Every structure is written in C-alpha cells, then in structure tokens.
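There are structures below to look over.
Just so it is clear, none of the values below were taken in a lab; they were calculated from the coordinates. Fair warning: this is a prediction, and the values are worked out from it, not measured in the lab. Cβ atoms are built from the backbone, for glycine too; each structure is taken alone.
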Structure 1
Amino acid sequence: MGKTSAEWRDTQHLTFYDATTQERTAPFYPVVFYDDFLSSSLVIPAAGAAESGMPWTKKIVAAAGAAAVAGIGDAAGGVIQCELDNTVETQDAALYFNDERNFDLTKGCVFEARVKVNVIPTLTSETVVGLVGDYAAGPDNITYSCFFTHDGSGEAFCEMDDNATDRSATSGVTVLNTAWHIYRIDATNVADVKYYIDGVGVATGTTFSYAATGANAILQPYIGLYKNGGAGLGELQVDYVRIWQTR
C-alpha cells in the first residue's frame, strides 16, 4: 500500500498522489475527468454514433482483419483493450471522445493514464496515449496533439504538434509487455509542457512549447493503435484516464 502524499502544483491547487506508484489520486481542480472502466460490459459506441452519457467512442478500421476496442472480463481495476491483428492492411483501433474536445491546454491541463503495452507493436504499428485535436487517419496526421507513442522496440517517445512545430523525443524508457506504467502530460506551463512516466520526468532535454491558442488548444483524450498497412500488430491496455485543469 503506497503512502498518500500531496503537492501544490501552481500555488493554488492541491493534488494528492500515491507516493509509491505516483498515481495522482485526487486532483483538487475546478475541472476533473476520471474513468476507471469498471465494467467489461461497457458498450463503447462507434465513432460518429456517440451515446448520451458515454463520452467515449471507438474508431475501428479493419477491412479484412480484426482490430478491436473492448473491455476485458474480470480485469482487476477495469481495463479497456485496443488491438490490431496481423492482417496486411491499414488498421486503426482508437478510443477517443468522438471529436468532442473539452480540455484546454492553456488552462493548466494535465492528462494521466495507466497503460500496459500488452503486445509490443511490430512493423509499422504504433501506440498513442495522450491528447489530440480532431481525429485524422494516422495519429501523426492529427494537426494538434501531445501524446506518448511506442514503437516496435517498446521504446516510448514524447510527441507534440501545435501546427507550427512538430516535436518528437525519446523518453529513454523501453517498456515490457508485462508492466503497467503511469503516463502523465503536464501543461501547467504551455511554454514548457512536461512528460512523465511513473512520476519521473522524461525527454527533459527537449522543450515542448505549445503555441496554439483558442480552439486549437482544446483537445480530447485519445488512446489506441494504428498501422499504415503491413502485417504489424499490437495490443494496448488502459486501466484509467484522469484529466484535470482550471476553468
């Protein structure tokens, strides 16, 4: 059992966290979103067909294969899995807010998710965990974004695009398919957005400055896998998503 600790992030807002895992368990902010996916029977509607009361939708692209986004039965803590199979085709398996963008980076937005790369991506497959603007086929084609990716080696990269500068830097962390990690993106200062894995700052030699403002700074959570053709595959599991900011 981890010890609960607390910190002031910006002299005004208190956040409680587990000192062992570094999970931010109770951020005291005006706007807080939290989903622990506590039922494998959750019906996640298809993109373009959002249901009242369900913020998430799933984008499945698989002409002949079996890409999927679904809950896992009897998973401790509740888990949603995104997966691609090895069919030779472009595939997408994404969980996002159906382009309902609610979270403003310029309001000190922080994104956090507990994730396991259950099957390390192969070939052109890659994972995405973070915040984006409107959906586009292929995460790298999304105009506004800040997220983590994993490639075929399991190496985690930190990415940002504000439609002025596209930045990418290695986190220096290579994950195993047996391990859960907590990924956090902290935009308390949009001129120097911070990336963390398990509470440790990563890609610290790169300054991630997000210059877009107004509607272009309002993003949505996005978790999934994508491949642009080929026989690549992968599985990504998410235990929770938590986002907080000021108004």
Structure 2
Amino acid sequence: MQLKSPDSPDDLRLLAGWLAEKENHQWLDFGDGRQVVSLEWLKMAMQRGTCAIRLFTADHDDRPIGVTALTNINIHFRTANYWVILGDKAYARRGYASRATEAMLTIGFSELGLRAIHTWCVDENPSVGVAERVGFRPMGRQRQCHYIDGRPHDRLWFDLLASEHKRRSPMADASTLREQVADVFLRSLNLDVPSPDTDLFETGLLDSLAFVELLVGIEREFSVTTSVEDLEVDNFRSIARIAEFVAARMASV
C-alpha cells in the first residue's frame, strides 16, 4: 500500500466521485452541514494549506482504492482533524483503512509537526473501529447532531497526541496485524483461514511449499526479513502467532 497526492486531473475526479457517493458522504461534514463538495472546492482546500489529502493504493498496485485526509490544519495550535474513506468497497475488511490511517498520522505528526489530531465518527460508522485500532482515545459523545435520511445520530469524538503515536510506531495493533496476515494468505496462497487461532499445520492448510510462499508474502507485505533461526514451527502455527512474530520483527527493526 502507498500514499500519493491527488495531483492529476484523473486523481481529483476519482476523489470527487467517491465523495459524491451517498454511502461515503453521509458520514462526513465539511462545515455548515456541507457533505458534498465540488472538484473546485477540493483544489482550493489543498491550495490553502489547511488540508492534506492522500489517496491510498492496493498492495502491489498503483490503482487508488481510498482517500485519507487531514483537514482544518492549524499550524499555530498544531492540530488537525482526520477522516478516511475506502472508495473501492471490494477491499473492505482487509485492514486498508487502518493502515492508511497509520500512515497519514505519521505524516501529520512527523512531517507537519502536529501535536494533536482529532476525529469523529457517526455512531454506526465502521470507522469507529478504525479509530480505536490505530490508538485514538475517546473524548466524548456529541448527541443527535448528525442526520442521515432524516434520522438523528450521535458523533463519537476521539483524539491522539504525537507522544502517544510515537510510542505505537512502527507497531500496528494486534488486530490490524492479524487482518494483514490473513490478507497475505488470501492473496499469496488463495487461502481463507477460518480464524486467527486455526492451527495451520494440523488442518493441513500450510505445507512445505505453501510455507515458502507465505514467507515471501510476509517479507514483501511487512518489509521484514526472516533468518534460519526464525523458522520455528510455533512462530507460524496460526495467524495470531504469525502476527506476534511480525510484531517482534518490526520492533527489532
């Protein structure tokens, strides 16, 4: 997965198209109740410097599948708001939104020098889970302030400090890592493992040939290397064990 600026006309049109879709914009608010924004509005927001927008791609592919953004960037107070949209729903439930969020938070804290980033999610939005997985902390509930199809919803507010994000990096949380490992099995081995604790060897899902392909996929996905000393069966017995192994390797790097 990579982040890229929406510099080309095609990128901007794709972004505007996603934001025009009700299943996406119903969860957003760009100020004064504005939920649908034009191509021109997006260009002006980026030019003013109060908005940093990045498209994120699928793994091993440069085709954008979603957008992640920091808005209302305040250089004086070093704060910003955050939101993310998975434009291509075929990639749902694969951890892409969480990974894109982690990458964008790193840009906000490391490159823009922000001290605090805030986000809010409508109470029924799956993005609540993304916020929790990447370390955002609950701040409170703003009640019945967001309307979808004439029905009132609450907004759940979260924040994250630069110091808190630094303690997490470069580690992703265990749940996100397990999702990413499961995705490696799906893409590299065409295997949909029933659960993170399924014994891959006892069930016959992982044999010697598949094990080699798995190692290649793990190294490519997480930018880690494995040595002969790492090749213990228990490290790769289940998705949960593999996620723990990857976390340890990422920490050592």
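Tell me which structure, out of 1, 2, gives 27 once relative contact order in percent (Cα under 8 Å, 6 or more apart) is calculated.
Answer by label: 1.
Matching task: 0 is the computed value of helix-only ellipticity at 222 nm (-39500 (n - 2.57) for each DSSP H run of 4 or more, over all residues; to 500). Pick the structure from 1, 2.
1
Taking Cα Rg over 2.2 N^0.38 Å as the quantity of interest, name the structure among 1, 2 where it is greatest.
Largest one: structure 2.
With volume of the Cα convex hull per residue in Å³, for residues 64-159 alone computed per structure, which member of 1, 2 shows the largest figure? Walk me through the numbers before you get to the answer.
On the way: 1: 124; 2: 107.
Sorting by volume of the Cα convex hull per residue in Å³, for residues 64-159 alone in descending order puts 1 first.
Determine which structure produced the value 1.2 for distance in nm of label points 7 Å out along Cα→Cβ at positions 16 and 112, calculated from the coordinates; the candidates are 1, 2.
Values: 1: 1.2; 2: 2.3.
Answer for the origin of the read-out: 1.
To which of 1, 2 does the computed value 1.8 (distance in nm of label points 7 Å out along Cα→Cβ at positions 88 and 104) belong? Intermediate results must be reported in sequence, preceding the final value.
Details: 1: 5.0; 2: 1.8.
Matching structure: 2.
Taking FRET efficiency 1/(1 + (r/R0)^6) of positions 8 and 72 (r between Cβ atoms, R0 = 25 Å, to 0.05) as the criterion, which structure among 1, 2 has the greatest value?
2
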